[in-house]
Each structure stands twice: as structure tokens, then as C-alpha cells.
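Input: structures, listed below.
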Structure P
Amino acid sequence: MIYKICKECEKENNKNRWCKECNTKHFQQNFKNWTSGNNDIDKFIQDTQLSATNYEKVLEWIPYNKLYDIEYIAKGGFGKVYKAKWIDGYIRSWDINENWKRDCSNWLVALKSLNNSENVTSEFINEIKMHCMAREYQTVSVIRVYGITQDPETKNYMMVLPYAEDGSLRAYLDKNYHELSWETKIGYLHHITSGLKSIHNNGLTHRDLHIGNILSFGFVSQVMITDMGLCKPADYNASENPKN
């Protein structure tokens, strides 16, 4: 099967319609044009871009001034959650005009900060890494991370993710359970099992799955697994790693 020819190098794209050779080159050429101000985060983002096999695997450094209408939503033990609009939208492909083609400009997103993350911790990077590893191409049942930004006032780093208008599945069901058809309820179960299959297919276990860690996008009858902070490889042995 031919997965479309790259217009730049005229070689066949991979099965995800992504030319890794050309896109890797374009990402590398752009490294000099941005920085998070933190070497560990820069390297982490660069590594994900260079290894990406489709656009959903791409992480970006998203300057805070590319976000607007920022609004506080809630506070948890880990930090705070905000919603905002993202001017650019996410990278989809390289276009013929030598620039990245993007989708969903002025997209509503969630910003998830971690307390005291101005001093970047391995936990912060690990959660994003687990999201990237767990999500298979076009598997929409595990939430995607678009990139990382930084609040210029608190200096805390923040994950940029899709915004779930309905909040957690728990909150959504509390309000709407009796109005939902059995077809919709079974559809939600299908989405959850699909997300777990994607996580397990990539050799991982979530380790903190509950109805509060599943987000509801009621307008499209979709739910997504989130909060991968405790996710570990399936062969992880807690007794051998007492600090984790």
C-alpha cells in the first residue's frame, strides 16, 4: 500500500502519512528559534520531535503569549488547571510554502501546572512522556499533550492539553446519567477500554485509573483517559524502586 509521496523528497511517507526524514530536518532547523529556558525541557521536546512518527507524537514549546483568554478553573493537590485559547493550533504537516501547516487555530485548551515546577522535576517530564508513549496514532481515548508553556509570573511550567468542557466523567455522569442512552453509555465503556488497550499495547500500566481521571467531551460523546503521572512500564517492580 502506498501512503502518499512526500512532495519534498519524493519518497513514500510512512503508514501515518508522515515523512520522518524531512520533518526531522525541519524540526532540527528550527531548534535555534525557540527555547523554554530550561535545558532538560528543551532536550525533551527536541527528542520527541526528532522521534515523532506522526503529528500526534509532536510536542511543542508554546510561548505563553500565544495563549489568551486565560481563566482559572480549579486547584488540586498537584497544582492548578486553567483554560485558554491557543492562537496557533497544533502542527499537522509540512506545507509546500516551507512552513508548518496547523489545525485548530484559536483552539480551546487546558493548562495544567504543577506546584513549584519552575524547578523542573522528573515527575513533570515523566507524566508527559507517558502520555506520548501511551497514545497510539488516532487513538482518541488517551488524551493528547500538545506541548509545554510557562507562566511568566509564577515561572511554573504547564502542560497544554485539549480542554474537556464537561470536566471529569464523574462530574458529567452526576449531572447527565439519567438522560444518557444505553448506546452512549456503552460507547463510553468502549472508549475507556480502547484507551486501556492503547496503554497496555505500549507496555504500560496506568496505576491510577478511576472515574475522576477520565475526561468527558459530551458534545462529541467522547471520553479520554488522562493523568498519567503514576503510569509505569508493565514490568515495573515497586519493591526494587521504593522511591517511585
Structure Q
Amino acid sequence: MKLLKTLLIFCFWGASFQVALAKSKVLKVGLNDAYPWSYYDVKQKKVMGAEKEIIEAAFKEVRIQVEFHVLGYARLVKEFQEKRLDFASPITKQDGTKIKAYFTKRFVPFVDVVASFEKENIQLTNLYKKRFIAYQNASQYLGPKYQKAVANSKSYTELPGRENQILMLKLGRVDYIVGEQNILHGLAKKLFPKRKLYTNLIIKDWKIGPASLDKNLQEKFNQGLKKLLAKDGVQKILKRYKIIR
């Protein structure tokens, strides 16, 4: 009987330890390296950004500790699909569906645009004489109409690194750049504060955001986000980073 009691106590202690360990686990969160959403600040030696702060605050509301990893989008998707990350943002439906990911509620406005240093409204259909540069794999994500339009343009390039897009526009090597509006406007202001970048055309309003490998984690995040929204926490963070709505 004493032996049985000892074994039961040991099993209970072991189970309690496993639960405590699970609760104390630090979640690995992957973020796309894109100022002002999420980026590594060299001076402050830490990950910063509007999206990063919102995710961190939402998880804090439900007492979940996280660590952040800032990656290029292609690598972010690869790491998430190979299950080296518990949670990642942003993840498109087509990338997340491949591994049956659980998508959380959307909370940030990701909008892809055509932009330039010229104030004008344009249409994709009449840009066949213009030069474009877009983010890596843009044509894959922006659909047939976009693909047809850029196929008839004077020149079209896709490359990683949003800073390169801004620099080529400033040097006059391209007429328009294509990318997420807050990333392009934020970098343009950071690199060339005396020049104003204009949004010439909205291409796509993305319905994307974070994704989780675990349904319970998805639900926990949504609970935390709901609490954060109720106290106007999301709006305060977006305002602090001057996010375009």
C-alpha cells in the first residue's frame, strides 16, 4: 500500500511538472522582416514594429510568453511549414493551407499598392510603357490581372529587399514600385525624408494575418486580441507607428 501511494504521488508530481513545463514554454513566433511592421532595431538591439507589439501584447493578455524571430518572407513560410515556428505572421491562405494552419483574426491592414514620387492616379491597364519593380514573388500572389499588366510593361523585375525598390525609384531606374503600402511609405520616409512617396493605385487589400500550428493557440491569441481591442490597445500601437489605414 505504501509503495502504491508513493507511486501515485510520484506520478501526480510528474504530471504536474509536465503541465507547468508546458505552461512555461516560450513560443517561437516568426515575423516577416518589414519596417514598420516588424524589424530588428540595431541601435536598441531588439525586435520592434507595430505588428510585433500587437502580437506580443495579445499573448501577454492570456499570459503566454513569446520570443520573436524576424525573417524574410520566403524563409518565414519555409520555417513555419517545416514546423520550426509555433506561430507566424503574416501568412497567406495559400501558404498556410498547405500544412492545415489555423488562422487568427485579422488585425492589421496589409494593402499592396503601386507607388511613386509622382502624385497621380493610374490604372494597371495603361502602364505598358512603364518600368516596374516589385517584391519577390509578387506576381505569384497578386493574380492574373496583375500578371497580364506587368507582362506588357516596358520592364518588370521582382527582387527581395524593399530598400532596393526605394533606391531604384530615387535613382530614376524605374517609374513605379509595387509593395505593401506601409512598408513602402515607411522606408521611403526613413531613407529620403525630404521626398514624398505617393500611392498611385491600390492593387490588393489582403485578408491575411497570423497563423498557428495549434488550434488552442489560435483560440488563445484571439482571446488576447479581443481583450487588447477592447482597451483600444491595437489602435494605440498603430497610431504610434503612424500606420496608414
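Just so you know, all these numbers are worked out from the coordinates, no wet-lab data involved. All values derive from a computational prediction rather than experimental measurement. Cβ atoms are built from the backbone, for glycine too; each structure is taken alone.
One of P, Q was used to compute distance in nm of label points 7 Å out along Cα→Cβ at positions 39 and 167, and the result was 4.3. Which label is that?
For distance in nm of label points 7 Å out along Cα→Cβ at positions 39 and 167, the value 4.3 is produced by structure P.
Can you rank P, Q by distance in nm of label points 7 Å out along Cα→Cβ at positions 87 and 207 and just name the one with the largest value?
When distance in nm of label points 7 Å out along Cα→Cβ at positions 87 and 207 is computed for each of P, Q, structure P gives the biggest number.
Say we calculate mean count of other Cβ atoms within 10 Å over residues 143-150 for every structure; which of P, Q gives the highest result?
Once mean count of other Cβ atoms within 10 Å over residues 143-150 is tallied for P, Q, the winner is P.
One of P, Q was used to compute relative contact order in percent (Cα under 8 Å, 6 or more apart), and the result was 15. Which label is that?
P
Assign the value -8500, calculated as helix-only ellipticity at 222 nm (-39500 (n - 2.57) for each DSSP H run of 4 or more, over all residues; to 500), to the correct structure from P, Q.
For helix-only ellipticity at 222 nm (-39500 (n - 2.57) for each DSSP H run of 4 or more, over all residues; to 500), the value -8500 is produced by structure P.
Matching task: -0.67, -0.89, -1.29, -1.36 is the computed value of log10 I(q)/I(0) by the Debye sum over Cα atoms at q = 0.14, 0.19, 0.26, 0.27 Å⁻¹, for residues 63-134 alone. Pick the structure from P, Q.
This value belongs to structure Q.
Out of P, Q, choose the structure whose coordinates give mean count of other Cβ atoms within 10 Å over residues 47-54 equal to 16.2 when calculated.
P
Using percent of Cα pairs over 28 Å apart, single out the structure from P, Q with the greatest value.
The maximum falls on structure Q.
Of the structures P, Q, report the one carrying the highest value of distance in nm of label points 7 Å out along Cα→Cβ at positions 111 and 199.
Looking at the calculated values, the largest one is P.
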